[in-house]
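In structure tokens below, several structures.
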Structure P
Amino acid sequence: MESYGGTIVHGTATALHADVPGYLVDFADGQQLRARRIMVTTGIRDELPDLPGLRDRWARDVLHCPYCHGHEVRDRRLGVIGGTPGAVRFAQIVRQWTHDLVYFTPPDLLASAERTQLKARAIGVVEGTINQLVIHDDQLVGVQLRDGCVVPRDALFVPPRFVANHDLLTGLGCRADDNGWVSTDPAGQTSVSGVWAAGNVVDPRAQVITAAGAGCAAAIALNGDLVDDDVRHAVHDFERALPLTLTAHPNQKETS
């Protein structure tokens, strides 16, 4: 980015403010930057179940995406931590990668149809409260329940709750949809003029290539908007200067 003339500012942006005709960006260290346009790509954070040891193993042998990580742990003893909406269907997706899958769920939570679906595809069901993960030689080896029982597992999938890091956008008044995600048009512009957003901050399903593509589309639209703005200002200045030019050269004839 720097090789193309960009400047990287190290710091944490804490707030955005409209400052017509542009915006002000506040930073945690007190500095402030002025911008004509803003693009926010602050992503999401994963909200995990509160289980001892889970976060320490995150992205190692505790995984969140069967499409991103399933192939790497194929044909191993896998588990899915359930208990959240959509977790049973999530387990059915993980089932494609192994014949040895266990679905962990709190007691009395499974619907009859869900239990049938799991059994039909030979997915084991363990109902109980998870106490902790069992780690040996820096490797997950099992899941220990409150009653002391340990279910051997080599890797766990956890469907996390995705939480958008959109405080900068909502603080500026950007409109959000019914699920709380900031809304954008196909080019990434928010409901606030001059403010764009791209990536996981507005689309929890966007993988890297999708987020990068959205960022590129938003950047092109933002640049086009800046050029349109430059043209408007140039025309305005030109038209204001035109009477002065005619007055300065009253005998000059217009030619075509």
Structure Q
Amino acid sequence: MAQPRGVIEERYIRRNTAEPFYLSVSKGLVAGHSFIHKYGANFQIDGNTDPETIWTGGGLYPWSALTTTQTLYAISTDAADTSTLEIQGLDADCNPIIETVTMTGLTAVTTTNTFFRVFRMIYNHTAENAGIITVRVGSGVGTVVAQIDPCYSQTLMAVYTIPAGHTGYLLQLGASVNKNEDVQISMFQRQDGESFKILHLSEIYQNTYSMNFPHPIRLNEKTDIELRASEVETNNTRVTGTFDLLLVKDSDTGY
């Protein structure tokens, strides 16, 4: 029986050898196609503070701090964190931007570039980060827009924005909550110029949850995405979340 010819199910044919489409994308063999894997955690959600975004910064993600491009200030709570920090996000035109700064521990360092969005940071060192590393807007004590907790060396933030000139296809999302606790998990999306709207809703009790979309959900360029947790019954509830996107350049078919 012939297989469906949709982009997601189709097997990518290369040099007379059938290879799964997703594997070819991961190998970088399909022009204009790539995967985005986002994952986050919020280890201290309280009943009187939810809903909260699934990120280690706590509370709802401060999108309002990034309505215009901002210089970022990177700082740690430990003087030992003096290695390089890679910051990933979008520039004023919503094109991908990456900058590396050298940390100076307790003293804030600024980025050369300005950022309109921030969705990942990586601390590069022979050892994990000792303190809490944050990047902030306004100053070294300004609003936190990304955070690395001690010993993780990378952000845990279920937040992303589709770059300009690309379309995102939501393939999967998942979440978990710790033993004896329950949580309501929501994915929200905001298209350029609009308000946030719910995209998916689920409830979990001391378990994990996973949803694979047989028909991937289309997300236009500049769409903001985040996972939120709410309706917890006990303070300090621990929640994790993840989602996977196929990112396609609008100018490329990949075939």
Worksheet entry | Answer label among P, Q for the case where percent of Cα pairs over 15 Å apart, for residues 82-129 alone, calculated from the coordinates, equals 34 | P
Practice prompt. Work out the source of -500 here, i.e. which of P, Q gives that when helix-only ellipticity at 222 nm (-39500 (n - 2.57) for each DSSP H run of 4 or more, over all residues; to 500) is computed.
Written response: Q
Response to the item:
Rg and Dmax of the Cα atoms in Å gets 19.2, 63 when computed on, of labels P, Q, structure Q
Practice prompt. Out of P, Q, choose the structure whose coordinates give relative contact order in percent (Cα under 8 Å, 6 or more apart) equal to 25 when calculated.
Written response: Q
Worksheet item: Which structure, out of P, Q, was mean count of other Cβ atoms within 10 Å over residues 98-105 derived from, given a value of 20.1?
Response: P
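No value in this document is a laboratory result; all are computed from the given coordinates. Values in this document were obtained by computation on a predicted structure and should not be read as measured data. Cβ atoms are built from the backbone, for glycine too; each structure is taken alone.
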